[in-house]
Structure P
């Protein structure tokens, strides 16, 4: 194909992959569930190269699937229908780190851990934290509006972006790399591309907020009798710490049991048995004193039954080993049905209670595993196969997921808190979307990508399907 020859000439051997075996790592998602087949993989090393790739694909009528670190959970970066996969990994320059402006400008392929290190080198702090920070890239994090474990204090990626640089579907470059905190001149276009999952254009760089170097973290692992108690503890902790909470993670007892049984290095911090557990962290110069005050207040109210405060970095790492071990150990129980929902803070307890009851009613031989960032209302309500036959478990997935999403929606929640929509959740997302909202989204997509060649089928149905519906 002439397009592939022109791309090979443009990008050279280090920026162009056509061989099937070499393409394979790009063609499957992080979960291993979704696979596709790309015409080729283009890996431009400069923004002008990326623009040229987009123009060549547009001229040839070939769809583009943008991909960052390929750590997504919803198949949003898996090639479909012989599209061109465009990887931003080689756009990996940190263009500037400005401690006086409290900002950093990084290209799309910069790995999150490297950006965090760059901020630290000038005594500043970039607060986004998540399990895949060693491979997730800035472009992907912007395009999926990533969340993570610090959102209770700092918000999600949308709250951290000051400006963007984006290549549009026709190859034009929008330079919106503003560093301004206040600007009311017209539409704020950056928000169109944050969370758009590459359907409106390709993020090539971002200017991001920095914060003061984070003071020492004080950590505690707590046993609580219920989710309602955990949420009351959150209220107490936010008040007594002067809102210095940076982490507030919840885990059900089956999660703790699973990690302790199957993951090396996991130790139970508490002596007794508790239905629910909370990992709480405070960032403040007097964090230990504030944390102790929070725990005393919560115990006096009866919402925390027991707790242990980390006395060392090793203790704190042990707490996190439990949290991370839950995810690591889930395959030991067979297949999983996973849900990434968010609800208002005052509905977290009701959601967990109703969702767990629904799981036990439908698949009583399976094991509910509830964990998540309940400080910001994001719960990962998972169900492990356990003793349920695989065929029954698999056949129940769609109906159970719809039921769990119904519960979240009835409580004013969302069916995707931080994993995005991608291809995996697209149809259910659209079925639950208000018609006016869908019309607005369709108009924006048509205005920016009239040929429907930018990550088609993600978030929105393909153009032909949309036109037929209209």
Structure Q
């Protein structure tokens, strides 16, 4: 909901060209604490004019920044990592208050951010070309990689520090400049990051931040003529829209989108480990994760026992003070998203599904919810809920598990629990997903791995190493020797 600037609040402005800049419209919106929807911050509402100003700033900075030494970019990113570590408590506080992160999830994001910056710093020295044999006598042939220019990063609310770092550090490491459009539900994390980059010594204009409503100004960024590539994390619906725009402009795009990730538990599995992975995989950050284990396929011979243990574990998860390490489940981010969760549960109930546990609300928090008897007529069967709601499906064997796991438009993460390495590798080969985890949860991420999915889960991969291919351009060079 858009509102006028709250009286007495210190408004937070845009970050363009190395300084705080007021929005062209003069408007600000209210950033709310999802715990009780109370006021958290007053934030600049950027417009298309602000997007243009930020892109122009990044484009102007690119001329010099693209020529910086790898050692310089490495140093800036490593200093930024040290500063995130120094301001660890500040970032944790923002993540708790702005997006309702439980302490454990906030601490994970900060650790990831530090590692991501360090990994990206190392990438700066690994942007290498090749020497190539030539078919012509006396010709020396080689290739070099060059940065593209202005990279647009559009980030989500659920892991805002992780994604703001992931979608900015690799572009900066490879000599590109960045314009970030942060989620309107998590602008303060990105704003604090801008301060860190400045303190680390990053040249003015290399990183620019526009806050505001993506539905209003996102197209102005993705279609700007000076933008060379777009990196987006968000819903599949918006991702398809961005992909179509970038395709028409012959523009590079990386899309990390939604998921309906399957967890398979076979009869020979370590049940305690599988139950813990299911709980973490679905209820970590109250299910607001694209990799969440929202479909759990269990061999029939152990389905009853798995379900009993899983229900007990779900009911034991902490749902108290977000700063208590025992708390797993916090508030759902917004009223719109809360209604989506309610609708999915109500639709399943109405059509005959059994709610084994959960389904009730404590303020803006939904208790961990486990459904059984879910079928194709129910919305929750196919669509991403993005909340603490999962369904258990008994299956006859691995064949049925693979067939049902693949019966989806999504293809992000997947996991299997089994002690049979042959079955594990068969699942790995046959599952249609960008990521497969054996005897581990569906939720997994590291800065340097090729992270991403297939189908409605996205296009391309993120990760400090693979980002070099996306964010640089090959150039072939020949020298005719005398």
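Given a value of 2.6 for distance in nm of label points 7 Å out along Cα→Cβ at positions 166 and 270, point me to the structure among P, Q it was derived from. Display every interim value, and only then the final one.
Numbers: P: 4.5; Q: 2.6.
So the calculation was done on Q.
Output the label of whichever structure in P, Q has the greatest value of FRET efficiency 1/(1 + (r/R0)^6) of positions 350 and 430 (r between Cβ atoms, R0 = 25 Å, to 0.05).
Across P, Q, FRET efficiency 1/(1 + (r/R0)^6) of positions 350 and 430 (r between Cβ atoms, R0 = 25 Å, to 0.05) peaks for P.
18 is what came out when relative contact order in percent (Cα under 8 Å, 6 or more apart) was calculated for one structure; which of P, Q is it? Answer for the origin of the read-out: Q.
Output the label of whichever structure in P, Q has the greatest value of distance in nm of label points 7 Å out along Cα→Cβ at positions 294 and 326. Before the final figure, lay out each step's value.
Numbers: P: 1.7; Q: 3.1.
Once distance in nm of label points 7 Å out along Cα→Cβ at positions 294 and 326 is worked out for each structure, Q has the highest.
Between structures P, Q, the greatest calculated value of distance in nm of label points 7 Å out along Cα→Cβ at positions 262 and 406 is seen in P.
Since every read-out is calculated from the coordinates, none of them should be taken as a lab result. Predicted model only: the values in this text are computed from it and were never measured. Cβ atoms are built from the backbone, for glycine too; each structure is taken alone.
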